[in-house]
1. Starting from the value 4.1: which structure in P, Q was distance in nm of label points 7 Å out along Cα→Cβ at positions 74 and 178 calculated from?
2. The value 23 for relative contact order in percent (Cα under 8 Å, 6 or more apart) was derived from one model only; which of P, Q is it?
3. One of P, Q was used to compute helix-only ellipticity at 222 nm (-39500 (n - 2.57) for each DSSP H run of 4 or more, over all residues; to 500), and the result was -14000. Which label is that?
4. Tell me which of P, Q gives 0.35 when you compute FRET efficiency 1/(1 + (r/R0)^6) of positions 170 and 218 (r between Cβ atoms, R0 = 35 Å, to 0.05).
Structure P
Amino acid sequence: MTEALVELRGIYKSFGSNVVLDGIDLKVYSGEAVAIIGPSGTGKSTILRIIAGLLAPDQGEVYIRGVRRQGLVGDQDNPIRIGMVFQQAALFDSLSVDENVGFLLYQRSRLPRKRIRELVVQKLEMVGLAGVADLYPAQLSGGMRKRVSFARAIMANPDQVTDNPQLLLYDEPTAGLDPIASTVIEDLISQLHHAGGCETYLIVTHQDSTIRRTAERVVLLYQGRVQWQGKVQEIDTTDNPFVCQFFKGDVEGPIEVIGHNI
């Protein structure tokens, strides 16, 4: 049996009296493209933050390449580097695109600034953004800011092979974008997956096109639990009531629709 790149065992997480994750078990293997879907507030983004080491579970265990994580991301050496693309891009407004993309190397490496700049330009070209290094986030469209955040997530120190991201986490990468901009982002995710940007990723999304165009396996969460998982091709053939209701957009079914009877 191949060892999982990431494994969650019995993960529980609550915020006050609100139980967000209720005993989640999940495995992600090297080379997989996995979409985590489900209604709003069901714990999808929380899972990403726990995997990234930005948030600790209340109970349960997180294993990264077979090594149990103790504490948060900075509390121990991780077996792999995990990159995360946040829903709102999370760029530093006061820094240029060059400084945002190269932030980790400018702050923590001994590479000369000229070399870092070359790497930044290379990553920006990889995400289709040649010539924007000296601009600031406010000068970019929403889709461009998303692509800058992708470039930052895959930035690595060429002198340290272990610094290359082996897992990317995308939190609603097409949220708030028009259909054309969404298609550009979806294509970019697939290109990075197959062109050496990073071979393994998890993507949280509600958008049907993003699920079908970027994922190979789908995990549906509801009420803090995995209600279904399968290949993306099985979405249209499964009789799972959660999947059927979610993709048809029905108000009737096991997923409670808040305000339906108002």
Structure Q
Amino acid sequence: MTDVVALERHGRVALIRMNRPQARNALNYALAKGLCDAIEAAQDAGCIVITGADPAFSAGLDLRDLGVEKTSSLPSYTKALQANKVPAIAAVNGPAVTGGFEIALCCDFIVASERAKFADTHVRVGVFPGPVLVDLPRRVGMAWAREMSLTGNFIDGETALRIGLVNHLTPHEELMPLAMSLAQAIAEQDSDMVRAMREDWDATHGLPVVEAHRVHREHRTKTAFASQSKEHIAGRREAVLARSREQRAE
């Protein structure tokens, strides 16, 4: 890690915070390297939360202080996230722009503060888009993805919630408690089963439904979870019922 990326441990949850607030967490060599290192160091966690130091999530590439001659020379934070074996939540606390937007899209899902805004400005700055061209249509559909990437326009948190880009939109002060609560719920689960489920989703997403079910059956058969004993399931059932009662009481 570097001084521009902080990694905190909260039980089995790893909190990664981009920390260049004076530059709105814009991505340069130091921040990109720190993010890659933090993701690698957090592979033993049950869940990862990625956020930015206020006032922004990340303003994208820092073209005034990139730290390298070419953007291609930056450590690939998107490849690090694509290779990540741990569920990741993006807690978007402010603007998430271009490269910063791609970081959020590489996470399993996004929760957003009321201050969040999202934009893909690649075409406006003359940089051919990266993973956003693949990831954004899968989140919001092709029509919205084309509008965002072809115009470079910002959308606000309410629009992001409406089109399915974010799972939750919350008051700013409640963002991190919500993100950490969701991460804790994920981190409580069996890590091997969670990993297998994420691999299943990756393998079946976008396939025709019959083919998707076929691939899923093959994947399920290869896991150690295809045939759990009655005793194993019964042993966990009471904990599930107790948690259900707690949630209904809240």
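We did not get these values from a lab; they are worked out from the coordinates using the rules stated. Just so you know, these numbers come straight off a predicted model, no measurement behind them. Cβ atoms are built from the backbone, for glycine too; each structure is taken alone.
1. Working: P: 4.1; Q: 2.7.
Derived from the structure labelled P.
2. Values: P: 23; Q: 15.
This value belongs to structure P.
3. Working: P: -8500; Q: -14000.
The read-out comes from structure Q.
4. Working: P: 1.00; Q: 0.35.
Comparing all candidates, it corresponds to Q.
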